[in-house]
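Bear in mind that the values in this text are calculations on the coordinates, not laboratory data. The model shown is predicted, which means the values in this text are computed figures rather than measured ones. Cβ atoms are built from the backbone, for glycine too; each structure is taken alone.
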Structure P
Amino acid sequence: MARDLGELNREDFANYKEDVKKEGKGFFPFAMWHDTVMSFVVVCVITALAAIWYFDADGTEPGLLGPWYTEPAQPGTTDFIPRPDWYFYFLFYLLRIFEWPETVFIATVGIPTLLLILLLGLPFYDRRRERRPLHRPVAMVAAVLTILSMAVLTWKGATAKEALGSELVLLVPSWAQEQGFADDPQAVQGAELFAQSGCMNCHTYLGEGNANLGAPELTEIGKTNDAEYFVRYLTNPAAFGNNVMGSYAYLGQENLEALGAFLEASKGSDADS
């Protein structure tokens, strides 16, 4: 008569205890003691390196492990695009695949949570005693596909390019020519501000920018309203029902008027007029 799973587990545990008595030491307290000592050593090494770095350097003057910092932070810079650490590149690129806001929840919560649940549940739904890879085709295929997909997404995330504000400013003359505001200094100034202020992290303009976040395309936005309206909108988007976009009032009235002139002048290329 076949023995039940509980009896087999009890027999395996008894064999394990017998092997420990004959050939080795138990997990408690020996392995736990070794792990505790090693963890303490790692913490001591990290603390020592941090102390050497801190006391051996002086501001921008490098020490044995480098300086405290290389240059003061510039919170208003447009030449830096924040990126995650390399081990989050796969998730970073996954967000570029899904459209905001309708499906971004799938990428940020849905897929990672589902995979985590499957991983945590592995000991409960995979009770087979067979562990040889060649005899586990489903598990091996799943593992290989997971590794390949994460490797590809990591590589794509590492090589993804976003245009910096300083690079986008170079496009302003072509924008002015195509949109017909090259002779309007205020609109040209607004276009430069538009390129430098991070607007194209959410919006697109004449084929440039980010279309994945769901913000409207602004190439022909000037057909909808005038400069005064755009100034009021940029000052307080929430008053117009937009609770996602932040206020640009910090730019000052002169810059807001320049942006308004630029947006009013954006009515499509000359070929469309």
Structure Q
Amino acid sequence: MKFGKLPSIDHLASDFFALPGTSWLLRDSKTAAEVYAGGTSWNIPQWVGNTYPIKTPRRLYPEAYGKQFSTIEFNATHYRIYSPEKMREWGEATPEEFRFCCKFPQIITHFRRFKNCDGPTDDFIAGLLALGNRLGPSFIQLPPHFAPKHADAFWTYLEKWPRELPLTVEFRHPDWFLGNQEHWHRLAELNVGSVISDTAGRRDALHMQVTAPHILVRFGGYEGHAADDQRLKDWAEWIAKAESKGVSSFYLLIHEPDSLSTPATASNFRKVVNEVI
């Protein structure tokens, strides 16, 4: 995740990554939250022989990935809308408890900017439905220049989205994070989540506005830096509190340089979650 990435965090204060207060826009409901952790791709040849069994062929990467992680930030759907048959094939290669977090196609979000998108949307939804019970929250990543003033078609699009398909939105333009914006409440009314980006160079994107019971956190890691250990513990402790607020699922989507440290970060997160929760 290049968004908000700093080349080094050694110069930052020890409390720089502390989580700010949370704005809960949910009905309180005590429930046990399902916790998932994973990376952004299974096509990592360097994992063969450690994360994946030795000599794992590329065609079996999805199966090998599903045995090590519980979710994936599925970026492939951002660049191409795949057939239901292909999506079903990928889904069936993973365990039943696995969840795909599919990124919206760029033809909808970036090229057409939510206008005249009925055809691509129907095709995208067909692929999502083919995943069956392995479908997690999909997410819209807005372009970095997409400000609130550009959002009329965006809101119209959200209002038409099928409510049975969990959805989240990642805002990037700084204007979305200024003041007490009404758009957080509007998302909550639609039961649409707001992606939380935990990245060093854009702490405004760590907005902590909880607008739906499904939480997606895009975690920008620093390859096992000491600060990452505390950050993961902070999130585990946050989940423990969030369960009493109505949060039903939490997804940690891990971004590491070249994904080489992703398995270690996911393992560390599972460990601290088990210790805390």
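A few comments on the model shown:
- Which of P, Q leads on relative contact order in percent (Cα under 8 Å, 6 or more apart), largest value: Q
- Structure from which 6.0 was derived, distance in nm of label points 7 Å out along Cα→Cβ at positions 135 and 207, options P, Q: P
- If helix-only ellipticity at 222 nm (-39500 (n - 2.57) for each DSSP H run of 4 or more, over all residues; to 500) is computed and equals -9000, the structure in P, Q: Q
- Looking across P, Q, the calculation of mean count of other Cβ atoms within 10 Å over residues 111-118 that yields 11.6 traces back to P.
- Computing Cα extents along the principal axes in Å across structures P, Q gives 50, 48, 39 for structure Q.
- Comparison of P, Q - label where distance in nm of label points 7 Å out along Cα→Cβ at positions 63 and 247 is highest: P
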